[in-house]
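Quick note: the coordinates plus some simple rules give every number you see, no bench work behind them. Fair warning: this is a prediction, and the values are worked out from it, not measured in the lab. Cβ atoms are built from the backbone, for glycine too; each structure is taken alone.
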Structure 1
Amino acid sequence: MKINEKIKQLRLLSGLSQADTAKKLFISQRAYCDIENGKTKLDIDRLEQIAKLYDIDVLDMIAKSKESNTQKIKRLEREIESLKNLLAK
């Protein structure tokens, strides 16, 4: 999944419109639309701003895997806890 597709997915999951998101990022709706359509190359500052808006780590945004690093860590922590419980029995 490309970064622009992830950004659009995050916006849709948050229930925000493009206009609302653009206002929160202090850019025009057209500029935000260009981000979602992959017409704009994002610099790290803009990536950080978008990540903060959606409460996600920048690395999770740019990860190529569908499962984010944060999700992987949480899943592995659950698996470790399950194994500990099995060993304790």
Structure 2
Amino acid sequence: MQRDITPGVVSDPEILGGRPVLRGRRIAISQLVDQIAGGMTLAEVQDDYQLSDEEIRALLGYIAQVVHQDERTHSAQTLTRPPWT
């Protein structure tokens, strides 16, 4: 069963083992992020994968959500950690 993660990004156990993908595509978000981290520009990724502007925004929205969750997790750990650790 498909589950919405963020607008335009879904997870379905039947598609790539449930990894987050762009809606209607079999392209893992992690694959796109790896391409960008490896030096491709957003424009190159958009062209190579034939992504729409809306799909690029969905990719960036998902990345932003993950970063914000990570920041909250690290902030909570910092607040509860004794100063000597």
Margin query: Among 1, 2, considering only relative contact order in percent (Cα under 8 Å, 6 or more apart), which has the greatest calculated value?
Written below: 1
Item checked: Label whose coordinates, when FRET efficiency 1/(1 + (r/R0)^6) of positions 48 and 72 (r between Cβ atoms, R0 = 35 Å, to 0.05) is calculated, return 0.95 (choices 1, 2) -> 1
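If semi-axes √(5λ) of the Cα gyration tensor in Å is computed to be 29, 17, 11, which of 1, 2 is the source?
2
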Check: Of structures 1, 2, which gives -21000 when helix-only ellipticity at 222 nm (-39500 (n - 2.57) for each DSSP H run of 4 or more, over all residues; to 500) is computed from the coordinates?
Finding: 1
